[in-house]
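There are structures below to look over.
Rule-based calculations on the coordinates, nothing more; no lab input. Here the structure is a predicted model, which means the values were calculated and not measured. Cβ atoms are built from the backbone, for glycine too; each structure is taken alone.
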Structure P
Amino acid sequence: MYNKEHLDEAPETFEELYEFSKEFNDGEKYGFLALWDNYYFAHGILATYDGYVFKDNGGTLDSSDIGLNNEGAVEGAEYIQKWYEEGLFPEGIIGESGGSTLTGLFEDGRVASKMDGPWSVQGMKDAGIDFGAAPMPKLPNGEYAQTFVGVKSWNVSNHSENKEWATKLITFLANEENSKKRLKLQLKFHL
């Protein structure tokens, strides 16, 4: 997400974003912010450098092979650390209040761009921010960040006393027609 008051368009590369941030930051304004102390967001960087949670063996995840300390994951973590060490992120952008800090700074117009998701759209609209959304920039290794995505699903508990009826309800809710209706309502709400 980027604030069009500060950026006409999103940078193509993280190197451009890094250089922009070094010039733009002044202790009150920030060129780019991300919650990289939260694995949900840091994963996009670590995975792009070949870090992983569980090894993917042809579609089967191997929980005994954790790739968060391999050479690539360490390189990704070092890239993340560079932003913190060079003071490009404010001190309040870590820990449990990090998300609130990031949101508040962006909605106050003090941040040019941020790594965030559709849940932040309404707040930006309410704050009157003229914003755009774009893919994450390419990292120094030439790859786009491999971010997590959220999904919504319907599930029937194995402990349900009414599995047949619950399955029929889910089949109805998740059919093509109703899925399209739900998507349209979500897009209307978020955008």
Structure Q
Amino acid sequence: MSGLHTAPTGAADYAARIAAELVEAVRGIHPAQAESFAEALDRAANIFTAGAGRSGLMSKALAMRLMHSGSSAHVVGETTTPGIGPGDLLVIGSGSGETRTLVPMAEKARALGAEVAVVTLKPDSTLAGLATLVIQLPGASKSREQDDYPTIQPMGSLFEQTLLLFYDASVLRLMQRRELDGSRMYGRHANLE
């Protein structure tokens, strides 16, 4: 990552630095955790995604691609989202693992017999403690704690970007497991746009 200690001269330089940070971050994803996540996605009867703020947007992107891959996928809080139960999976993305609105969701999903996968920076967090599967991603917290991952980006940007890459990579692995290609997925794309 040479040149990362010189001052950026514009948006293109910032984009290059962000890309370099992401290359380093994805190297920190644990392969066994990633494979366990893909297996959980593949076996779930219904998949529910949740997150707050930008992590919530990444969760919506995951639900969309899961739907394209043939999964029954839903975003928590939408008006058409059904109830969760045994055989289902709730996927929560939370950098801190302490997001107050997400903790009751995880508790309720577990009480109703569903699995809970938490993708987080903090494997010792409250949400991780409620999960049946924890995937730790590298990144920096919004508060910039002393042990945070180095980044030039503000707040939780590196985590949120890594979260999207992880979700997209997980969908690719799911496609591989299901022997799907992009053309078959495109047949499930929205057509009222």
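Who wins on FRET efficiency 1/(1 + (r/R0)^6) of positions 43 and 155 (r between Cβ atoms, R0 = 35 Å, to 0.05) among P, Q, i.e. which is largest? The partial results should precede the final answer.
Details: P: 0.90; Q: 0.50.
Going through P, Q one by one, FRET efficiency 1/(1 + (r/R0)^6) of positions 43 and 155 (r between Cβ atoms, R0 = 35 Å, to 0.05) is largest in P.
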Of the structures P, Q, report the one carrying the highest value of relative contact order in percent (Cα under 8 Å, 6 or more apart).
P
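Of the structures P, Q, report the one carrying the highest value of distance in nm of label points 7 Å out along Cα→Cβ at positions 19 and 163. Intermediate results must be reported in sequence, preceding the final value.
On the way: P: 6.0; Q: 2.4.
Ranking P, Q on distance in nm of label points 7 Å out along Cα→Cβ at positions 19 and 163, first place is P.
Output the label of whichever structure in P, Q has the greatest value of Rg/Rh (Cα atoms, Kirkwood Rh). It would help to have the intermediate numbers written out before the result.
Details: P: 1.04; Q: 0.99.
Once Rg/Rh (Cα atoms, Kirkwood Rh) is tallied for P, Q, the winner is P.
Comparing distance in nm of label points 7 Å out along Cα→Cβ at positions 27 and 107 across P, Q, which structure shows the greatest value?
On the way: P: 2.7; Q: 4.1.
Largest one: structure Q.
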